[in-house]
Structure P
Amino acid sequence: MAWLHPSRAALAATVERVLEAGWPIHGASDHGVSEALYLSDPDGLGVEIYADRPRERWPRRADGRGVEMVTLPLDIDDLLAQAPLEPAPELPAAIALGHVHLKVSDVARAAAFYRDALGFAEQARLPGAAFLSAGGYHHHIGLNSWQSRGAGPPPARAPGLARIVFELAHASALAQLEDMLATATGGRVPAERAPGRVCVEDPDGNRLAFLARPRV
């Protein structure tokens, strides 16, 4: 899971809390579109904390489609210099789940499912990884096979995400998704349906739920 911070200052404050708690940080990268640091929770699941750069500064691909994702060393000293003098003891209310990373056995197969059957736009590719999103974001879903190429699903009781939930703007978007899924897969991917909800599994067994936002 990757937690999006509203500013560099907010990210710096979180990094300071992590360091003060003595929790190890395994990596820190400048991805061009964002600045990110990586750690693991007590179950060994990856956690990313990051802040986006302004969208107008995101490096774009030469063909104008998607973004250029890079992995460069992060200037941690410059980031920590943005921390407030008295950082809040808790995460800011504006923090959000920005994206998720999923281990898959075949990146091309998984990317085709999310792109062609579910309608996400592919934004970037790296060796062994693909990044997809909705609405022009750099990525809401990261797919990689760096440690899972050719592997089967994890054991049923293994730690991990039980389900990933996406909220759609309205019921018609949910109906469009159902039509796209049926057309792209020839009806071969079973889906659980309930009022305002569709649940499916991707080719690697990751469970996905799509909800229509209720009208207000």
Structure Q
Amino acid sequence: MPGIVYVVDDDASYRTAIKRLLEKTGYRVVTYASAQQLLDQRPDENSPGCILLDVRMRGLSGPDLQSRLIEFGSTLPIVFLTGYMDITVTVKAIKAGADNFFIKPVRSDELLRAIEKALARHETALALKGELETLRARLSTLTPRQRQVFEIIVRGKTNKHAARELGSTERTIKAHRQVIMEKMNVQSLAQLVTIAERLGVLAQVSGPLNDETGAG
């Protein structure tokens, strides 16, 4: 699986050895001598990647970097490496979302499997992110009135109910509904409801909507 592995370790010889192993396997590799260096030269998160991160380093530690990246909203999976087992640190890192945790020296096949899994997870996350961005873009094309109709019908309300709630007619609501289906590129109400759930629209809508835009 193609992908970029970002190696963060203050041991130059270890960085070199890991880089050779990963490049031999077919991965692109970017190395950093410190956690701060990665923060200063943030990875591109629009391509599948993962971080291979040492726990104990001069300056910011691996867990410190993990916390910073979480604050920045990073989605890059992290595989931790450490020369010293510390249960507290391990549990904290895993709870914070680390993909895996290895004690040096780690077997090459185990490390490569962990990296492959991490890259696959990030690739899936990127695909889902792309799908959501597409759905949000489609939703943004709805007019204010169409958005009102959308938010009513995805709650399971009928055209008659929507017409009454918006002070419109069933015929007008039906026309809006057809345009909404076309703009959102769906064939059924069930698909429209699924989109509303994925975008969090259903969670945002509660109670009757107020009509401030007039009929039709």
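Every number in this text was worked out from the coordinates using simple rules, so none of it is lab data. This structure is a prediction, so every number in the text was calculated from the model and none was measured. Cβ atoms are built from the backbone, for glycine too; each structure is taken alone.
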P, Q: which one has mean count of other Cβ atoms within 10 Å over residues 137-144, as calculated, at 12.9? Q
Upon calculation of Rg/Rh (Cα atoms, Kirkwood Rh) from the atomic coordinates, which of the structures P, Q produces 0.98? P
Where does the value 1.00 come from, among P, Q, when FRET efficiency 1/(1 + (r/R0)^6) of positions 105 and 185 (r between Cβ atoms, R0 = 41 Å, to 0.05) is the thing being computed? P
Figure out for me which of the structures P, Q the number -16500 belongs to, where helix-only ellipticity at 222 nm (-39500 (n - 2.57) for each DSSP H run of 4 or more, over all residues; to 500) was derived from the coordinates. Q
For structures P, Q, calculate mean count of other Cβ atoms within 10 Å over residues 17-24 and state which one comes out highest. Q
